[in-house]
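The next part holds the structures, each set out as structure tokens.
Each reported figure results from applying straightforward, stated rules to the coordinates on display, with no laboratory input. In this text the structure is predicted, and so the values were computed from the model without any measurement. Cβ atoms are built from the backbone, for glycine too; each structure is taken alone.
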Structure P
């Protein structure tokens, strides 16, 4: 099971135009069966981890789409 931080670090330096683009990138990197966890949730699939991270304002808008807000990656 991968941590949500793994997704955030994967996003560094990359821009995604849609949620679907990010979900596809997560699946390409981690596989369709991978489940994700964070400090407060577990068992999420790629769609659910994107929603979870978006709800917690982990993304920032940039020209052409969005990327990770690196100031919001906690290091614990």
Structure Q
């Protein structure tokens, strides 16, 4: 199962595999590319993911895209 987020205007997803979280960039054509340079701590709970992604990617915040939100679509 992939959990999708809008990270300051960029679509990303997170997947729990075994005991680790995997992070992916999502394209508008549903292509998914793994992000290897960001490691999500394995002890992080699902409800903490948006806050963690906001901390990591806060430099990408703008007036148009000020937050990280879970994407339910």
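Going by relative contact order in percent (Cα under 8 Å, 6 or more apart), which of structures P, Q comes out largest?
Sorting by relative contact order in percent (Cα under 8 Å, 6 or more apart) in descending order puts P first.
Using the calculated result -11500 for helix-only ellipticity at 222 nm (-39500 (n - 2.57) for each DSSP H run of 4 or more, over all residues; to 500), pick out the matching structure from P, Q.
Matching structure: P.
For the read-out distance in nm of label points 7 Å out along Cα→Cβ at positions 15 and 39, a value of 3.1 was computed from one structure; give its label from P, Q.
P
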